[in-house]
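These are the structures in question, set out in turn.
What follows is calculated from the coordinates using simple rules that are stated; it is not laboratory data. These figures come from a predicted structure and were not determined experimentally. Cβ atoms are built from the backbone, for glycine too; each structure is taken alone.
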Structure I
Amino acid sequence: MKTSMKTLFLSISVLFLVGISQSVLAQKLTLAHVAIHPGQGMFWIAKDSGLLAKHGLSAEVVLIPGSPRTVQALIAGDLDYAVAGAPAYVRARTQGADVVILSSLSGYSSQRVLLKPDSTVQTFNDIRGKTIGVTQYGSAGDSFIRGALKKSGIKESEVTILQMGGTPGVSQALEAGRIEVGVLGESGALLVFRGKARFLKGASSKEFGFHALDAPLGTTERKIKADRGSVLRFVQAYVEAIHYFKTNRAGTIKILQKYMAGLSEEHVALWYDDYREGLVSLPYPDDNGLRAELDLINVPRSQPLAPYVNKSFLDEIKKSGFVERLNK
């Protein structure tokens with residue numbers, strides 16, 4: 001009888017532990033990004049390469065055009081993590097929201113000015129009198145163009161800045177010729193590769209010398225407090241997705257092509273090669289980029305950077321030797 005009870009107890013214990021394991025493996029996340037391009041494709045890489053599953057996670061990845069509405073959904077608790085424009089994060093934080101940036105893929109924004117192919121605009125100063133399409137007011141592109149106008153001595157009243165609802169809206173308007181000038185991130189490269197638009201020389205974030213945070217990954221303080229271990233596992237999966245991106249060209253292009261509306265392998269490969277060069281293994285949010293983002297919305301220089309970012313997860317990953325093990 002004692003042996004039977006002991007066996008029963010062990011069986012129940014095993015089933016209990018298996019149940020816990022399965023619940024961890026089945027932990028479902030909702031991830032959102034605001035545009036379709038390689039820089040915002042790490043969620044796809046993490047999911048389709050099996051890296052999320054490796055770290056005990058699964059996810060639904062959704063596209064929500066426009067950074068402000070994406071960050072609003074994150075604040076509302078509809079999302080677990082999001083990749084969106086930094087201005088939407090920092091504005092929300094200054095207004096009391098508990099959003100926080102965990103990583104950023106570059107210290108420069110990917111935003112650039114694009115023109116329809118037959119545009120007569122040759123220099124940035126030529127955009128006076130033009131209508132400029134941006135995804136949303138308050139987005140990374142909107143903040144970039146307003147900063148570029150200020151630096152160039154062009155008054156905002158000398159142009160018309162028009163929000164198009166998201167990246168697809170700007171792309172379609174440029175392609176159809178409804179606007180002559182548009183602002184896009186990495187998504188704009190595809191229009192150029194296809195001959196549907198051209199870059200305006202000297203009118204990128206890097207060429208203007210604007211530091212920024214590119215493709216920042218964010219979550220909420222609530223989520224971190226509720227389950228720090230889960231957040232750490234997710235950031236590990238995200239870092240490993242960057243490693244996969246950098247080291248597995250064929251696999252990455254195959255995954256990207258799946259989500260890029262039937263684009264040819266050639267175009268996706270061009271896009272991939274254009275973006276891969278600037279990727280770093282540990283995507284720390286750049287202090288100069290964050291300060292520049294705060295300057296754009298007139299946050300006093302005395303305001304510390306700490307409330308806007310949480311680098312502790314990347315610090316923990318760095319200390320553990322995780323990246324070195326990946327490289328081996």
Structure II
Amino acid sequence: MEKRYDAVALGELLIDFTEYGLSGQGNPLWEANPGGAPCNVLAMLNRLGKKTAFIGKVGSDVYGRQLRETLETAGIDTSGLLTDPDVHTTLAIVHRLENGDRDFSFYRDPGADMMLREDELPLPLIESSRIFHFGTLSMTHPGVRTATQKAVRLAKKAGALLSFDPNLRPPLWKSPEEAHKAIAWGLGICDILKIADNELTFMTGKTDFDEGAALLQAQYPNIRLLNVTAGAGGSYCYSGEKRVFVPAFCLGGTVDTTGAGDTFCACILNDVLENGLEGRDAAGLQSMLRFANAAAYLVTTKKGAIRSMPEAERIREILA
């Protein structure tokens with residue numbers, strides 16, 4: 001089948017309510033930022049000139065309409081975005097901690113993103129993608145888990161590269177064991193992995209990145225490109241016997257770290273689309289990480305994610 005899309009992603013599309021200061025009466029002010037890891041990835045890929053499409057569900061409410069309009073403005077194909085007439089759009093409250101990290105509270109019991117069924121999957125869309133990207137928020141409940149796993153298997157059968165980001169959010173799981181099982185399933189089928197430092201420790205028990213990555217490479221030989229992100233600690237890439245580290249860009253001006261990891265992930269996928277997976281030397285992998293780190297830094301200097309993705313020219317300015 002003709003590959004009409006560079007990347008298709010399936011998963012959550014939601015509103016991130018992020019606190020930005022206080023009102024004149026001393027009440028917290030919240031900004032309704034369009035978000036959801038899979039669409040953050042697609043938005044950055046679109047910035048880099050790639051053709052993308054999203055598969056998921058929103059509610060028939062003001063936030064669902066906002067999200068659909070946001071994706072259309074970003075250039076993401078929304079033919080696979082469904083509207084649930086009964087369940088509201090998922091909301092996330094993002095609390096910024098003093099150390100710069102974030103704490104999430106979700107209004108999702110249920111949320112529209114959980115309601116996607118396997119019989120609703122747009123099969124031609126899935127089959128026509130060069131890369132299929134997914135995470136675990138679409139595997140927290142049985143129905144949407146079945147839909148996600150069917151879509152992933154179909155994409156694999158159609159010859160797409162599979163990209164996986166665990167995007168662990170503990171409050172959304174009934175138990176750590178369920179989360180561990182879902183992440184293990186993704187690790188066992190993906191070609192490209194982007195995993196955060198805390199997720200690597202969660203899955204391997206290792207705080208040393210080299211040791212953790214080695215364990216994953218041994219247990220899941222299907223992973224051909226393994227990338228570990230450590231925030232201000234930089235990023236690591238493991239490909240076969242090659243190991244590359246690139247420091248983070250710490251240039252000041254950070255206002256919101258939401259979407260930094262997704263921006264990084266998108267830049268890795270963009271590099272794979274342009275240069276392939278095989279035969280990569282250390283210099284090429286280092287260049288890939290530098291570009292991804294620069295883009296991830298830039299998105300932290302603005303509020304939100306989907307609407308804040310940097311242009312390629314701005315990324316090159318940082319690199320220069």
Structure III
Amino acid sequence: MLGKARVNSTDEQYFAISPLMIFPQAFGRFRVYIRQAGRFVLYAAENEQFTPRHRQKLHDAGVAEVYIRGEQRPDFNRYIEKHLPHILTDTAIPVPERAKVLYTTAEAVVQDVFDTKLPRGMGKREYTRIASLVEKSLTFLASNESLRCMAALLSHDYSVHTHSMQVFVFTVAILQSMKVDEYTLVQAGIGALLHDIGKTHIPTEILSKPGPLTPEERVIINTHPTKGVALCQDVALTPTATQGILMHHERMDGSGYPGGLAGELIPIHVRALSVADVYDALTTARSYASAMPAFQALRLMREEMSGHFDMGVFKRLVLILSDANIV
């Protein structure tokens with residue numbers, strides 16, 4: 001029963017969330033606490049139904065944050081992932097807060113799939129999580145306000161999972177501006193989230209090398225697109241999603257890899273992914289390069305790498321970044 005029980009603990013054992021993240025009629029496998037007089041007080045135990053009345057009562061009392069114990073964060077993350085569509089469409093929740101939920105949920109899903117589930121390849125359960133994440137987030141990302149809020153959260157410290165998630169956001173924004181059909185948008189989004197999955201099978205000492213790669217190391221890292229496709233062979237990716245993984249390093253002038261494709265041989269959704277991939281790479285800090293400011297990265301792409309990209313797609317990215325107050 002929802003009630004109050006005093007708990008002695010320290011702040012470090014808890015993390016804060018908005019009461020709006022606890023959904024009426026939904027059950028969570030975690031305890032919810034409020035803070036009173038410097039103490040954490042139990043408000044709801046595991047698997048108790050959190051009703052609209054309880055949420056309204058917290059709101060009326062001016063409770064802006066409730067708390068969950070740190071060891072139950074995985075349970076809360078699964079709960080949020082399951083109820084993500086309700087969060088993203090709930091207009092009672094401010095857009096910046098919904099954006100933060102999407103960002104952290106997407107990052108957690110990609111990290112979980114990439115870091116712990118791929119010794120032999122992606123399974124159907126992991127693929128379903130990725131595909132579901134894409135489908136649940138597209139309507140929210142179509143809003144300029146949502147995109148501005150997402151942009152404010154983007155990390156400038158590189159990791160494979162944050163990079164993959166950020167490239168997904170930019171790729172989807174570009175393709176939505178082009179009015180591509182929903183099927184292509186979903187499948188291209190899946191390809192964007194998974195585009196660097198092959199890097200999970202590249203030695204860390206090569207990925208994190210602070211200096212220039214040797215020719216032999218460059219050959220190894222250039223295998224990550226084909227390794228990525230191989231990791232997904234058991235889940236029957238569509239051609240559209242597969243192309244994003246396999247072709248994201250192809251270049252319009254034919255100078256890319258692994259196939260040296262050029263021009264119209266590169267599908268339009270892959271051209272969008274390629275632009276988003278390079279932009280995010282340039283604006284995040286890596287072991288061998290500092291993060292560039294957005295304007296500097298775009299200038300480099302336009303002046304020194306123009307042959308690599310579909311410039312119509314590149315211009316769409318510039319407009320999107322401008323609307324999002326990034327440049």
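Comparing Rg/Rh (Cα atoms, Kirkwood Rh) across I, II, III, which structure shows the greatest value?
Comparing I, II, III by Rg/Rh (Cα atoms, Kirkwood Rh), the maximum is at I.
If we compute distance in nm of label points 7 Å out along Cα→Cβ at positions 157 and 277 for structures I, II, III, which one ends up with the highest value?
Once distance in nm of label points 7 Å out along Cα→Cβ at positions 157 and 277 is worked out for each structure, I has the highest.
Of structures I, II, III, which gives 24.8 when mean count of other Cβ atoms within 10 Å over residues 37-44 is computed from the coordinates?
Answer for the origin of the read-out: I.
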